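These are the structures in question, set out in turn.
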Structure I
Amino acid sequence: MMTGLYIHVPLCEKRCRYCDFYKLTPDETDGMELFLQCLEIELRRLPKDFAPDTVFIGGGTPTALTPSEYGKMLEAIDRRINLAQVVEFTSEANPGTLTPDKLKVMRDGGINRVSIGVQSFHPRALQLLGRIHDADQAVQGYHMLRDAGFDNVNIDLIQSIPGMKPEDVLKDAQNVAKLEPDHISFYNLIYEPGTPLTKARDEGLVVPPGDDEEADNYFMVKEYLECAGYGHYEISNFSRRGRECLHNVLYWQGGEYFGCGPSGASHWHGKRFCNIPDLDVYTERLLKERDPFNEVEYLSKEEKARETLVMWLRLTDGFDLAEFKKVTGFSAYDLCGKGIDSMIEESLLQRTENRLRLTREALFISDAVFSELL
């Protein structure tokens, strides 16, 4: 089973109206030098036997760092991790934050996959979300990545944005496919508590599409992208053959990982913990050689197996029952046989020989299936 490392960069040029990830804007911080210093401390404290197969730099916006800051971060990672054995090294990026100098630093530092947050090509949708780029900048940013030599690029899209008609949603999918990225993530807009967009919805200032329209949009885009040559390998993810996101597959198949940086989450040897989402406290604790997290949750082997079962079902191929038992030590039917049988009867799960997967009808309502199994 693979292991992974996640790095959380707590910096964004601007707060998007829908996002609740921990981050600061440039006017809220004195710079990233202390963060980078403490990130290196945290990396040095990782277990000596930790040698990740995948590394993922997210945020925030990693590409909001200056080329110098980004280079220092990569040097810190390189001093702790044997990058020669890392098979996938991803960085998130936002249009409007990319420069040739920054991309050269990323390439020279070992990044071999970039995920660019386009979200939409629709001007009013981008404005509603609070993005800092327009459609032209999104296209330019993508071509900058290709020109810099990145041959594994993901584009993020968000659907169900208020005000977008089905033809607008399809147009976004068409615009993405025209660019021919290697991977496409297609997420439903989520209204996180406390965000400006959720407040606007609650006050009636924006009206989300109904569930039926969201489902219709989802399957419309699914069909279009599959016809365009993209395999639908996970509920919200499509890729060219062999370009699946290995770091995320690691999560979905119950692998172990460390998350560094403020709010970084970890799961290691039955323990789950999350760094405090506060840059000042994070740096203060590491400078004092204290842990940057507050609590550790200990999962029993059965709890971990149940969690792995529902995560693995996110993959459209599902899982092999024998392989699941080999990985977790538990039979899926011993864990939740009644729930599985019930979901099969309701045509929400499908069993083919020794493999269990979601049905097509269940893809858009997968959370209801998972809650039944948990």
Structure II
Amino acid sequence: MPNTILGSLLGWVYRDEVSRIHMRRDQERLQRAANRRAWGQISRHHSSVARPVRVERIERETPDTLSLYLRAEDAAPVNYRAGQFLTCCFVVDGEERRRAYSLSAPAEHGLLRITVKRLPEGRVSAFIHESLKVGDRFRILGPSGDFVLTPDIHQAVFIAAGAGITPIRGLLEALLQREGDARVTLIYASRDEDSIIFRDELDALSRSHPALTLHYVLSQPGKGWEGLRGRLEETRLSALLNGLDDGGRTHFFLCGPEGFLAMAEQSLRALSVAPDHWHEEHFRAAAESTAARPTEAQTVHFEKSGRTVEVAPGQSLLEAGLSAGLPLSFSCQVGGCGHCRVRIIDGDVVSDQPNSLSPEEYRQGYRLACLSYPCNETRVDA
């Protein structure tokens, strides 16, 4: 009898965990679908043409974070919405490498600002911190992204960890400028006082907007720190969020590492926040070339578009489709957003890793067009 009871309990726990996994995957699929719909509504002026920019100023934000102030070298303005990002094309060791960096502030005298944290194994971030200097030039794509304010958002809670503050910094100011005395809260987790990116700017915003509430949560603060101490974990975050939903009128914006986002999502679910009232920006490792790319041109049939395109060696499905004038969805072009997801009906492609697709999506035949290269004649459901 005890073994039977134990087996029943273990079976219940297993089924409950499987149910949670499936629920999370369903929510992720719905979120990606919503992101693609939103992107289609706000991306009409997006361009796949790379534009040259010049580094006008470099400012250090923290010991491992700096901001680049950029000026577009062509005559056209770079129109963007707070929370969006630029895909930056750097030449590192003779090879072009693309990285998506969020715009971290409203345009200042025609300048764009991106903020870059140096990563322990980051070749591009190391290049930016060590080698890039005022006067240098590189190319940008975009602006891109749907981590933005929509007209129906009048009050918000922003939740960030580390460099996740970068897109939220611009969103915060944009909402305060638009809504005036809107109820706005920022919960920002950092390691110590020196790691708080944009602290002077955030404090200045708080002084000029009494309705803005700031919560800095430091995991390793100095002895003189009078704010919140310790890691921002689910119990503490739930306590800080308690009462801020305001009858379902508040929107929640989350940005940070994957583990942090999972914790924050759980807190929002525990508080019964409607899923369409939280918005996320994920920081993922940039994809690298992980397989030999085809060395010969291949024919690709885009079934929905009714077009057949010749894909040159080294050209991705997305690049070939856009060059042929196909209306393909895309955003970051570095594998982090999932907007260019397509299903391979027939044929073989190689794809760079890591990227934002799940193992289940791979099994179903989906690939990211920006990171995929046809090896033979291929049919694509796009």
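The numbers here are math on the coordinates, done by the rules we state, and not lab data. Predicted, not measured: the structure shown is a model, and the values here were computed from it. Cβ atoms are built from the backbone, for glycine too; each structure is taken alone.
The figures follow:
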item: Per mean count of other Cβ atoms within 10 Å over residues 113-120, the highest-valued of structures I, II; result: I
item: Identity of the structure behind 22.9 (criterion: mean count of other Cβ atoms within 10 Å over residues 249-256, calculated), options I, II; result: II
item: Value -9000, calculated as helix-only ellipticity at 222 nm (-39500 (n - 2.57) for each DSSP H run of 4 or more, over all residues; to 500), assigned to which of I, II; result: II
item: At a computed 3.4 (distance in nm of label points 7 Å out along Cα→Cβ at positions 313 and 329), which of I, II; result: II
item: Computed 0.20 for FRET efficiency 1/(1 + (r/R0)^6) of positions 73 and 225 (r between Cβ atoms, R0 = 35 Å, to 0.05) - originating structure among I, II; result: II
item: Origin of the value 4.6, where distance in nm of label points 7 Å out along Cα→Cβ at positions 201 and 297 was derived from one of I, II; result: II
